[in-house]
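Quick heads-up: structures coming right below.
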Structure I
Amino acid sequence: MKFGKIDINLEGEKLDKDHWELPEEKIEWADGLDFKKKTVTRSGGTSWRIKSWRGSVYPLKDPMRTWANHYGKRFGNIEFNATHYRIYSPEKMTEWAGEMPDEFVFCPKFPAIISHYRRFNNCEGPTDDFIEGILALGDKLGPAFLQLPPHYAPKHSEKLIQYLNNWPKEIKMAVEFRHAAWFQGGEEAETVWKLLSEKGIGAVISDTVGRPDALHMRLTAPFLLVRFGGYDGHESDGKRLNAWCTLIKKLMAAGTPLDSFDLLVHSTNSEFTPETCSQFEAINK
């Protein structure tokens with residue numbers, strides 16, 4: 001995840017803090033939305049085709065066709081970026097779902113043809129095909145997330161609003177904002193934030209040092225996707241993970257838990273992702 005991630009070799013001093021704290025959370029989901037009594041927490045990476053995991057996540061001699069199955073045994077979710085570049089058939093989705101254990105979930109990324117190329121214009125066909133595909137994941141379908149282009153500002157949101165209003169409420173989705181104006185207030189931005197809350201649509205939180213504004217902490221739905229930009233074992237990773245685990249426990253203790261918390265880990269070439277997930281799991285016990 002290059003979005004907001006700094007070069008530790010050039011700007012490592014930004015990571016050297018004695019203590020990391022999250023901004024105060026703002027629970028904005030609408031009254032009456034159902035949620036469970038205990039938060040399900042999961043972590044995972046962005047791909048199972050990582051050759052450097054041979055000998056750790058994957059047995060040395062097992063062929064690549066077995067890697068999805070091994071991935072599912074090690075992680076609880078995946079940021080499913082494949083769907084951003086291609087709309088897959090229900091048959092292919094069913095095949096992938098069959099590789100994974102019962103509690104595993106896919107978090108599919110919306111196709112770029114919808115968000116980046118057509119920018120929500122005349123995209124009924126691709127949307128229908130995308131929905132048909134992800135529904136074939138069955139119980140292994142987690143929240144899908146809609147990543148907006150980096151230059152997509154609130155002033156462009158008319159078509160986005162129409163799109164969100166037409167999204168089927170039974171399919172969990174979250175929106176990832178990247179343009180800075182989404183976090184600065186203003187009538188156009190707040191209209192969309194209010195819509196998310198009313199419809200129970202989530203807002204992805206990006207935890208990466210280079211874009212502190214994207215750590216907005218606005219919880220518009222009783223589930224949360226956090227895209228975590230890790231720094232390959234730097235001590236700040238553990239401090240930031242501890243802050244997230246503290247938040248989960250805080251919400252549960254207050255009687256306002258999330259249904260689910262999905263940590264989607266990004267590290268350099270995904271090499272350190274297993275270690276980061278293990279660290280999160282150990283802290284969250």
Structure II
Amino acid sequence: MSNGGPSNEELASVLEQIADLLEAQDENPFKIRAYRQAAANLRGTDKDVAELVRQEDEEQLQQIPNVGEGIAGLLEEYVRTGRSDLLQQLVGEVAPEEILKQVPGIGDELAQRVVEALDVRNLEALEQAAHDGRLAEVPGFGDDRVRAVRLSLAGLLSGAAQSHMARMSQRGQSEERPGVNLLLEIDDEYRRKAAAGQLKQIAPNRFNPENEAWLPILNTEREGWDFTALYSNTAQAHELGKTHDWVVIYYDREGEPENQATVVTETSGPLEGRRVVRGREAETKAYYEAQSDEV
């Protein structure tokens with residue numbers, strides 16, 4: 001944050017995410033370029049964009065190259081609310097396979113495998129999986145291909161995303177993600193409100209031939225993290241009948257690219273029947289044991 005508002009770097013990252021998602025939809029290349037150039041110009045200006053929004057100085061805001069009325073309105077919305085409706089809409093609409101296919105060497109089949117196995121939906125999450133060993137466990141990703149993915153993403157991702165990954169390697173993941181207790185709280189709130197019909201529903205592009213608005217979506221903020229939660233709409237979730245069990249939670253905070261976690265009902269072992277954060281089973285088990293000790 002800068003003077004109480006999002007930094008120019010954070011705002012630029014939002015514009016780049018929108019550009020990536022528009023590109024995955026084969027949108028107008030001039031529109032995509034406008035978002036990318038506006039992002040670059042936000043990083044290059046010495047003006048505090050959030051402060052311009054607070055001062056309602058639209059003239060100064062639109063003097064930044066490539067920041068026209070539409071992008072200015074989006075920046076104002078993000079500064080005032082911490083969210084972009086357009087970005088959230090695109091996240092729900094764009095098939096994650098289309099985003100992953102932007103990486104050289106990842107075609108339809110490999111992209112589908114990654115989404116089904118890891119629930120990865122964006123390039124930053126793919127890079128994290130390439131560095132923490134999860135990508136190497138997906139069939140078809142040997143050492144050479146994983147190394148090629150890392151190199152390709154180093155060129156595709158923004159400087160902010162690359163800095164984030166460097167910090168992840170230096171500090172360890174635990175400092176960069178919310179605790180399992182918080183993720184389980186978000187999961188519980190999402191499923192309760194979805195069951196009660198209290199959430200907005202969107203019409204995902206994937207596995208939805210009738211374009212039905214059936215997928216509930218929750219946006220909330222806790223302990224400095226911004227969360228978006230929705231049921232998993234992957235091929236694997238549909239095949240296993242888990243579309244109303246598996247919950248994907250996207251999270252980010254100031255200056256950090258978006259990451260994600262998946263919460264499921266465990267079907268075997270000591271946590272059978274419990275809600276578990278996939279990939280963090282040991283932490284989840286410790287959390288439940290601590291709760292039992294307090295009773």
Please compute percent of Cα pairs over 21 Å apart, for residues 106-249 alone for structures I, II and give me the label with the greatest value. II
Can you spot which of I, II the value -0.18, -0.25, -0.41, -1.24 was calculated from, given it is log10 I(q)/I(0) by the Debye sum over Cα atoms at q = 0.06, 0.07, 0.09, 0.15 Å⁻¹? I
Could you figure out which one of I, II the value -9000 for helix-only ellipticity at 222 nm (-39500 (n - 2.57) for each DSSP H run of 4 or more, over all residues; to 500) was computed from? I
Structure from which 0.55 was derived, FRET efficiency 1/(1 + (r/R0)^6) of positions 10 and 66 (r between Cβ atoms, R0 = 41 Å, to 0.05), options I, II: I
Taking 14 as the value of relative contact order in percent (Cα under 8 Å, 6 or more apart) derived from one of the structures shown (I, II), identify that structure. II
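Computed from the coordinates by the stated procedures, all read-outs in this text should not be read as laboratory data. This structure is a prediction, so every number in the text was calculated from the model and none was measured. Cβ atoms are built from the backbone, for glycine too; each structure is taken alone.
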